[in-house]
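> Structures follow.
Rule-based calculations on the coordinates, nothing more; no lab input. It should be emphasised that the depicted structure is a prediction, and the values quoted were computed from it without experimental measurement. Cβ atoms are built from the backbone, for glycine too; each structure is taken alone.
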Structure 1
Amino acid sequence: MKLNHLLKKIMTITMLVPFLTSVNAHEVDTSASIKAVPMLSVQLWSVKDVITEDFADTLTKLSNMGFEGVEFAGEFGPYENDAKGLKRFLDSINLQASGAHVSFEQLNQENFQKTVGFYKELNVDTLIIGWDERSSTPEGIKKIVVLLNKLDKKLAPYNIKTGFHNHNSEFNDFEGVTYWDYLAMNTADSVVLQQDVGWTTYAGKDPVEYVKKYPNRTFTTHYKVRIPEGITGKKPIIGQDTIDWISLLNANINVGGTKWIVVEQEEYPNGLSSLAAVAASKQGLDKYIKQL
């Protein structure tokens, strides 16, 4: 009798296994659908003064601040021709390469394979044109649109995105909209609009509106403060400025398709060092993230 009773228990448990497995799978799927806060990176231009003096120490300090990634801007320290070595170093200090700023010249026919090969070794999936003087001229913006669309197709087989990074001049009026709108409306949806919210607000525009205006295109976003002219009592540090960061975070998370938030620090108020200013902005941003 005892044996039969035990066998019945075993059979019951065996029959319940698929049901329990399906319940757990459903719970995992539900939680996975919740949109997470993007990872935090820092644009290395922010610390351009110290990174040339001690590359390894500078990146290690950024990692210790809690950043998960760095966005390159042409400075690689001793690893300029050693992408594998750079990848090993980044791994050793728990950093990823969130992307890089490059020029159209670096991605032209002559330099394309070298540039793409280097960044593929770093697992970079986003190459952003950081600046081009043609972007706020009538004929220039049209040429840039053509170049971006061509690069978008050319980089696709490598699983790398391309995109453009704004300054304030891209928000000048052009053909009933702005140069930034013209670029957005005339490039493929897969072309990243890397909005620099500091320059956006400096130009008198609302960065939240621009995330919502072009959904899923702010794959990476620069969180920077640039105090608009005429504003007093504010500082170019996240949390000590004029930007509605909570609304921007929610827009990036829920509308923008944002993978990386990239802190950029171009001004260092009150005699702060570049690293100290970056740390202050990171702390300010962390406070807003905790409010979500």
Structure 2
Amino acid sequence: MSDAPVRIDRDQHVWSFNADREPVVTVAPGTVIEIETWDCFTGQVLSEADTLEKLDLARVNSATGPIAVQGAEPGDSLSVTLLDIRPNEQGAAMCIPEWGQLIDQVHSPTTRIFKVRDGVVTMNEHVSFPARPMFGVIGVSPASGDVSTFLADRHGGNMDDRVHGVGATVHLPVFQSGGQLAIGDMHASMGDGEISGTGVEIGGTALIKVDLIKGQCGGWPVTETDDAFYTHGTSPDSLDDALRLACEEASRLLVDQWGFSREDAFMFLSVAGDLGIAQYCHPSPGSVIARMRVPKLASNPAPFARRG
């Protein structure tokens, strides 16, 4: 591992995950990288007068990268540990026309500016709460084609999962040599569901560490924390499909990696796992993302068993 972090600034970014795109940098496994990211609006929102209909929507959800990791090949996991996330001091959230469960009850479009300082997010003179910085977009190049950073699928992408904060490791299945990692869409805070379609959208800097698990990967991104691992499932428009896929992926890991029977995996996830929603701001275009929390126990201490 290099002594000083590699740095990639926010102007080295992409709007899609593309199987044929060249990386901005190639690093060895174990490298620590300092990345700078735009907010999801790419600097277009400076005040509450900057509502959605005034924005260039082609400039939404940039992701810094892509970053190639030496030795990453299809069938491996590219593991991204989020060592630190440092939001800037101003972010924004919105009510967006036709988006979210409460959209028929509010005035839209509406923008609110949030201040972020010393680990506290301030919404207004009455409302402040602890920051929970995380990344919405973490992904690699897909098996083929070009996938917008607005969408999520097996390659990751716009996962919008609040557990993707400091200390989490996201294991991404590799589909192309090098992986071609890109990260963006920082939030100072975002709740489960992201029901209005935004978190506290903000730019900032982060320290990440990239590594590889050779010869093993999930069918979807798998996120690991100190006490659990989380499987994911995504769908363009079906919450039922996303929930089912997250459950199937958790069961598959327990069966294939840790020797559970299918029946025991099913019952274990029912009595000890937690099925939840990462993003569901529908009705809206985009993706529905579900996750299953699997507690780490002696029977299943990690998403992937050590081989050899």
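> Of structures 1, 2, which gives -3500 when helix-only ellipticity at 222 nm (-39500 (n - 2.57) for each DSSP H run of 4 or more, over all residues; to 500) is computed from the coordinates?
Of the options listed, only 2 reproduces it.
> Here's another thing I want to ask about it. When volume of the Cα convex hull per residue in Å³, for residues 103-190 alone is compared over structures 1, 2, which one is greatest? Mind showing how you got there, number by number?
Numbers: 1: 84; 2: 137.
Top value of volume of the Cα convex hull per residue in Å³, for residues 103-190 alone, among 1, 2, belongs to structure 2.
> Using distance in nm of label points 7 Å out along Cα→Cβ at positions 63 and 167 for the comparison, can you identify which of 1, 2 gives the largest number?
On the way: 1: 3.3; 2: 2.5.
Top value of distance in nm of label points 7 Å out along Cα→Cβ at positions 63 and 167 goes to structure 1.
> Right, next: Tell me which structure, out of 1, 2, gives 12.3, 38 once Rg and Dmax of the Cα atoms in Å, for residues 143-222 alone is calculated.
This figure was derived from 1.
> Figure out for me which of the structures 1, 2 the number 22 belongs to, where relative contact order in percent (Cα under 8 Å, 6 or more apart) was derived from the coordinates.
This value belongs to structure 2.
> Among the shown structures 1, 2, from which was the value 39, 24, 23 of semi-axes √(5λ) of the Cα gyration tensor in Å calculated?
Derived from the structure labelled 1.
> Assign the value 1.2, calculated as distance in nm of label points 7 Å out along Cα→Cβ at positions 151 and 279, to the correct structure from 1, 2. Don't skip to the answer; put the middle values down first.
Working: 1: 3.5; 2: 1.2.
So the calculation was done on 2.
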